[in-house]
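A short reminder: the numbers here are calculations on the coordinates, not readings from a lab. A quick note: this is a predicted structure, and the numbers were derived from the prediction, not measured. Cβ atoms are built from the backbone, for glycine too; each structure is taken alone.
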Structure I
Amino acid sequence: TGSNSSLFSGEYLTYLSGRYIEIKVYPLSFREFLEFKQYDTVNNLEQHYQQYIRSGSFPAVNLVEDENLIRTINQGLFDSIFSRDIISRGEIREIGGFYKVAKFVFDNIGNSLSTNKIANTLRSEGSKISHDTVDNYLMLMCDAYILYQCSRYDIRGKELLRTNGKYYIIDMGLRNQLIGYKSSNMGHDLENIVFLELIRRGYQVFVGKNGTAEIDFIAERSDTKMYIQVSLSVMDEQTKEREFKAFDKITDNYPKWLITMDRLDMSQNGILHKNVFDFLLEE
């Protein structure tokens, strides 16, 4: 239910092997956020969503209304998690280099990344950092439940790929605390929110590779599977064609969803178009 330096991802197995049931508790979903704030689930959803993205999803943040106090609480959460649970626990000495890696990943949520790409980019900017160091920093952030890695899955070959996965962040408020809020990130913010909602619902989530095409998410749970594309809008004809085309070479009959913020139903050829608020507010 919270950050604890002695109970990180995987470490509790040493203490509780064979004697535990793991129940992961995430920050507030969008639906829970609306209930927490006592907002209705019909009116002003776009406005509430922007508040959710800007302020973050930790309960403590959403118990207050004052913007300055919200920033103070988020800063306290950020300092506690990063200083104690990552930097101190990981015995990180090059703190400046660590924050450069964190900023790069936070600014590239939803983009395909590899440790080589991150290290090479930072070295081109003058940082002296190795691939192994980047890999260690990413692992520490994942162990602290700040980042979630979404591996690539080859749909044709039916195997996991080791390279160019994606990373998603547990809370936008923490991301904004480090790199600031950027309206240009709205598409990737939406993708991040959909990813978190899927893992809350118990799905294993992968990035799908289908030849040269890419599917944003393959979501699997028990015997069910879904293919999901996420886009801010597909009202532009070129964007619409690109998003639907990603499903073309998938030959099985599992559900295919396109999730956007558009209200107009664009469903076609067996592909279900869902408004993101309808998706997030489902029981």
Structure II
Amino acid sequence: RHRGWIGLAFIAPGMILFLVAIVYPVFGAVQMSFYHWQILAGAVSQWIGLDNYARALADPEFWLSLGNSGLYMLLTVPPQIVLGLLVALLLKAKSPAQPLFRALFYLPVVTSWVVVSLLFKYLFADQGLINFTLHDFLHLMSSDVSWLSDRWTAMLAICALGVWKGIGWSMMIFLAALQGVPESLEEAAMMDGAGRWRRFRTVTLPAIWPSMVFVIVLLVIGGFNVFTSVVVMTGGGPADSTQVVLTYMYDQAFKFLDFGYGSAIAVLLAIIVLILSVVQLRVFRDRSEANA
């Protein structure tokens, strides 16, 4: 019993912080989503039930922002997985320059989102480096492209930033997983005449599969939570065409002070991400069991 109290004393600070900083705001947001929430002193918030959710489901802007979030996720998750794994395989071999290359690839991960978003905003500006390289230097385009003035090219620029910044994180996870693959398995496969691709498919990939699932699930969650790069690079424009769910929620809550509607959007996003995560874990678990 005495040891139990000691253990509780050690976890109490972290648990209190978790309850105050995570649990309480979550329940507060859910509560606000059922109200026409008032923030002015003396104003009374009005209970409106599911009206905010019905409004979101009938709101074309919400569906546009959800579609942009899904597009960002689809265009950024596969490249981060493939390129991160490729870089990890290349850096697996021991060499004197290996720590340097690891640091270089991981540097974008620890760089501020605001800083790199401003950098990419400059790169894709009308007179930026991308247009200079493609138009003036390589002569691959007949004229400059207003990358950030069109929905599709702006989303392409935002996705390019997401991929560039996320490769290093995937690389570190895969590199740690690759170092845990027993060399004896690869040597046995090599002695059986298996080529490099077959060894990767039958030995390496199954061994790092749990790490692969971890990376995929977290990248999908992160893809739907894109925010800073959109705010800095396009501000949701032009004409709100690059709004994602979090920027649209932010505008409703903090620009128009409609906290009830903004909270409803946040809850809907949380439900969507939760469903996707559960489905992914179920599918990957079934695949793991089938391979076993």
Structure III
Amino acid sequence: MAIADPTVVAHKIDSTSLAALPRTSGVYIFKGEGTLPLYIGKSVDIRSRVMSHLRAPDEASMVAQTRRIDFIETAGDIGALLLESRMIKEQSPLFNQRLRRIKTLCAIRVNQTAQGVVPEIVDSKSVHLGSTPELYGLFSSAHSANAKLKDLAQQHLLCLSVLGLEKTSQRGCFGWQIKTCLGACVGKEDRHTHDQRLLSALVDSQVEVWPFGGPVDLVEERDGWVQRHRVNNWCYLGTQCSKAGPARMLKAHPQHDFDLDSYKILVKPIMLKKVKVEAVEP
């Protein structure tokens, strides 16, 4: 007779659905009495990840409402991440953090002027994210972008006046008066030195330009099973799966110029060349 795992929270989940969980990558779905999912997650090891949920005391409420667990296998981790993001947006599970498509994103653009580098807040209505160079950070509002600049000013002793966050005064910016500015506003610091410190502070948040001339397929393979995830300008367009037939493209969502969630998933594997990329025939 099987011995129950004492670390597993008490539940009423169908044992057959638990036994069927694979040790492979993909998406898993906690289902309750209703038609909508309670929770959607992804893992490189579906079974192991689901069991960790069942051992988490702070997830007891979700587990108590669960009656079965479904899953969708993928050929790799990128496919699982893209599928999870799409399904959460489409189905809004009760226990997931809501993912919403932000209609207008903002970024910080640096402009070279006769005086020096001047940051400007731009939005996705005025610039093409993913194809415009010298953009930094991706924000849900201009207010958030300005808050980021203020944080950088405090951390790196930058001038609020030079950054355009405060009106210029003969007495210098507020930061100069409280010794959090090195004096670029009153000529006490060389402007070029100030600007280089600003650029260094921004570099980690630079928005990568789409490195291809058009759409590409990201190829993942497992045991002869091939999935091709079509992407253009950091936007996930859909997946072609060898199990569904060579001509069928499983659609994701309508194409957008730029998709923040897809960008976060794809930027590292693409820029670090950790995923196989194939050009799409015109």
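Calculated for structures I, II, III, distance in nm of label points 7 Å out along Cα→Cβ at positions 43 and 227 is largest in I.
helix-only ellipticity at 222 nm (-39500 (n - 2.57) for each DSSP H run of 4 or more, over all residues; to 500) computed as -21500: which structure among I, II, III? Source structure: II.
Tell me which of I, II, III gives 19.4, 55 when you compute Rg and Dmax of the Cα atoms in Å.
Details: I: 19.4, 55; II: 23.5, 79; III: 24.3, 84.
Structure I accounts for this read-out.
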